[in-house]
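Nothing in this text is a laboratory measurement; each read-out follows from the coordinates by a stated rule. Computed from a predicted structure; not experimentally measured. Cβ atoms are built from the backbone, for glycine too; each structure is taken alone.
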Structure I
Amino acid sequence: MKFAIIKERKNPPDRRVVFSPEKLVEFKTQFPQADIKVESSNIRVFNDNSYKESGLQVVSNISDSDVLIGVKEVPIDALIPNKKYFFFSHTIKKQPYNRKLLQAILAKNIELYDHETIVKENGERLIGFGRYAGIVGAYNGFRAIGLKTETFALPKAETLENQQQLIKELKNITLSNIKILLTGNGKVAYGAKEMLDAMQIKQVDIDQYLTQSFTEPVYCLADVLDYNKRIDGKVIDNFDFYNHPEKYDSNFMRFAKVTDFFIAGHFYGNGAPYLFTRQDAKSKNFNIQFVADISCDVDGPVASTIKASTIADPIYGYNPITEKEVHFKENKAIVVMSVDNLPCELPKDASEGFGELFLQHVIPAFFNNDKDGVLERAKMTENGQLTPRFSYLQDFVDGLE
């Protein structure tokens with residue numbers, strides 16, 4: 001089997017890669033029968049020489065490889081027909097801006113394995129950059145607080161080398177006795193939690209958070225059943241919420257009344273109640289002043305997220321009365337950080353962590369006859385057709401949705 005690590009060609013440039021040189025050597029050691037090449041790149045966080053010095057092949061042409069592994073979408077004109085590709089295609093939610101990409105993948109007889117579709121039997125994702133989105137998102141949220149209040153100044157995350165450097169910077173700031181709400185129970189939320197814990201911010205339980213005042217900054221970790229309630233008053237479990245979101249209403253306003261800084265690390269499923277609406281944000285009881293929306297569902301469950309911001313310009317203001325974007329320093333503006341590609345700001349750490357998961361969960365499937373069904377579940381296209389698991393995308397491919 002011939003594998004290739006492909007050059008990232010999407011703009012703006014993404015410096016991440018699925019495998020660091022060290023992890024690629026580990027791949028080769030575990031599976032010596034694999035032929036591994038690295039496509040030359042001048043933007044990758046690990047330069048060509050670092051791969052060469054590790055004894056790996058760096059080439060300009062990878063067209064003889066069978067499995068091509070990247071991070072972001074491959075431009076249509078760079079797709080090589082009749083190959084197996086791994087990358088984030090951003091098509092599984094029928095994203096209209098990538099319809100032509102999926103059409104081209106089918107036309108070129110490509111087997112597509114989207115990183116988002118690499119899951120356990122129960123649907124839980126096996127790999128991803130979520131932890132690093134949480135790490136950088138939390139940092140950027142504190143940076144936004146400093147910029148708004150002018151009480152401290154943090155450098156941009158992209159100028160720092162790794163998570164430890166981010167933590168070092170955060171430990172130097174002084175916070176007032178703010179209340180911080182963190183939502184979620186997955187890799188994103190726990191990445192953000194790592195940063196709060198490293199800052200030694202005290203974690204309190206739901207009841208304490210909602211009812212007590214503190215003389216120091218505190219945070220609370222809330223899951224879906226903490227900020228959603230069944231309309232009939234029953235309390236069941238998370239899976240009931242995931243399976244029947246239409247039976248729930250948001251109970252988020254009880255948090256919004258006492259929260260200063262909201263870090264949105266939750267996953268939002270179709271049909272679930274919005275956490276807070278634009279009408280909610282107009283309420284005199286709405287207290288949230290800062291939002292780090294790591295989930296970044298535009299015009300979705302977090303009303304203040306009216307656009308995705310960028311690494312170059314990560315912060316904007318949301319005026320809840322006019323429902324419009326304003327400068328974040330305006331008096332009544334909710335300060336919003338909603339960068340949608342946060343792990344790009346920590347490319348070395350993110351690449352090393354991603355490669356570890358990919359080597360653990362995906363690569364063995366090529367050599368053990370896919371005994372756990374990882375590849376079979378992840379495969380979106382085959383022989384110019386959508387696989388049965390992804391047949392729901394047919395109308396999208398046909399331009400009917």
Structure II
Amino acid sequence: MKFGKRIASILLWAVISAAFIGPGTLATASAAGSQFGLSLIWALVFSTIACLVLQEMSARIAIVTGQSLGSAMLESSKGRFGVWFVGFSVVLGCAAYQAGNILGAVSGLALIFDGNLKVMIILIGAFCMVLLWYGNIKFVTITLGLVVAIMGFVFLILAFQISVDSTQLLHGAIIPSIPDGATWIVLGLVGTTIVPYNLFLGAGVAYGQKLPDMRFGLTVSVMFGGLISIAILLVATNAGKVGNFNEVALVLHDHFGQWAYILMGIGLLAAGITSSITSPLAAGIIGSSLIKSSSEKRVFRMFWLVTLVFGLFFGFLDLKPIPVIIAAQALNGLVLPLMVVVLIIMTNNRKLLSNNINGIVLNVIAFLVLDIVLLIGLNNCKKALFTVLDIQDKSAVMTVLILQLTAILVLIYTFVKVKKVRSSN
């Protein structure tokens with residue numbers, strides 16, 4: 001592969017890292033670093049590898065079959081209802097969290113400039129709308145790739161200002177440990193990196209590419225995204241115990257001066273903008289792949305426009321659509337593990353992928369990923385239910401045990417299905 005083609009592939013696939021490095025990732029990684037130091041870096045290392053594995057599987061399906069992920073799921077499924085449930089649940093999640101994406105971008109802009117927040121929301125919304133309306137998928141993804149590259153260098157510059165013990169850094173990166181009170185932050189680090197709509201988004205980006213090109217660009221981009229997340233965590237280790245990302249910026253201002261404060265604002269702005277674009281973009285890709293129409297472009301625009309307007313509406317009112325978010329949390333809690341189960345079964349189907357099915361090592365990694373996302377998903381469902389019923393979770397250990405026992409049942413079911421589909425081919 002020529003150098004220019006390599007760079008283009010990296011920029012194209014940077015849309016995935018752009019999508020998972022949003023305000024939520026910044027907040028979670030900041031909390032991990034400020035509260036637990038270097039001990040949770042391993043969670044980011046694992047989630048980055050898991051993200052790469054799942055994205056490669058979804059992209060491989062799109063490339064080999066020549067279809068979008070939604071279309072391939074419809075074709076290989078016995079019933080359409082289940083596929084529609086998964087797809088539209090992911091779209092609902094895109095819409096529910098769009099307000100947070102926009103407000104995250106505004107928070108970053110507010111660290112750099114003084115101004116009316118509502119005006120900033122309008123400007124950011126208008127920028128996202130113009131880019132989505134007039135740019136094709138390739139143009140949008142390459143543009144986001146450049147933004148992510150800028151954001152990555154911002155955090156890497158800040159990370160290099162932090163004095164870190166290399167032995168502790170290596171220990172935190174390769175040896176899993178969960179300090180007291182860190183269980184849900186660990187799950188949060190994984191959950192903000194592996195996002196259901198990214199699987200559809202990545203498959204949409206992969207359309208028409210070759211497998212080697214996809215794997216190169218995807219690997220470099222996702223690894224770079226993971227490195228950015230680790231850099232955010234490292235930056236936050238210097239902030240002490242703080243409650244949110246803005247407080248981290250204030251601490252960095254005290255330690256390094258105004259330039260660090262501004263760079264942090266640029267990073268938060270970039271993260272918010274990229275998520276504000278990728279979320280509607282993914283909604284458009286999912287909607288157009290599930291609803292067959294003579295005007296696919298019109299359906300695509302309708303879905304991303306509704307998602308963007310939904311986020312702008314609640315962002316402009318400085319409100320969060322709590323009932324919708326709770327519903328989205330519960331649905332995404334079911335959807336992500338379900339998506340992983342579907343991907344594992346589909347990528348072991350020789351009738352679908354011919355000689356491009358999973359190998360043993362990839363299947364082992366995929367099942368490990370499935371176990372983790374099951375814990376995250378079941379926990380999200382539990383949190384949504386407890387929020388509605390106003391119940392306090394008093395025993396984290398017992399909760400994790402129950403969640404793991406439930407996850408084992410799903411793992412057994414998936415293993416049986418994989419064995420059956422491999423033997424039938």
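Of the structures I, II, report the one carrying the highest value of mean count of other Cβ atoms within 10 Å over residues 56-63. Don't skip to the answer; put the middle values down first.
Numbers: I: 13.6; II: 23.8.
Comparing I, II by mean count of other Cβ atoms within 10 Å over residues 56-63, the maximum is at II.
Suppose you compute relative contact order in percent (Cα under 8 Å, 6 or more apart) for every structure in I, II: which one lands on 33? Kindly include the intermediate steps, with their values, before the conclusion.
On the way: I: 18; II: 33.
It was calculated from structure II.
Given structures I, II, which gives the highest value for Rg/Rh (Cα atoms, Kirkwood Rh)?
Values: I: 0.98; II: 0.95.
Structure I gives the largest value of Rg/Rh (Cα atoms, Kirkwood Rh) among I, II.
I have -28000 for helix-only ellipticity at 222 nm (-39500 (n - 2.57) for each DSSP H run of 4 or more, over all residues; to 500), calculated from one of the structures I, II. Which structure is it? Numbers along the way, then the final one.
Details: I: -7500; II: -28000.
Going label by label, the one that fits is II.
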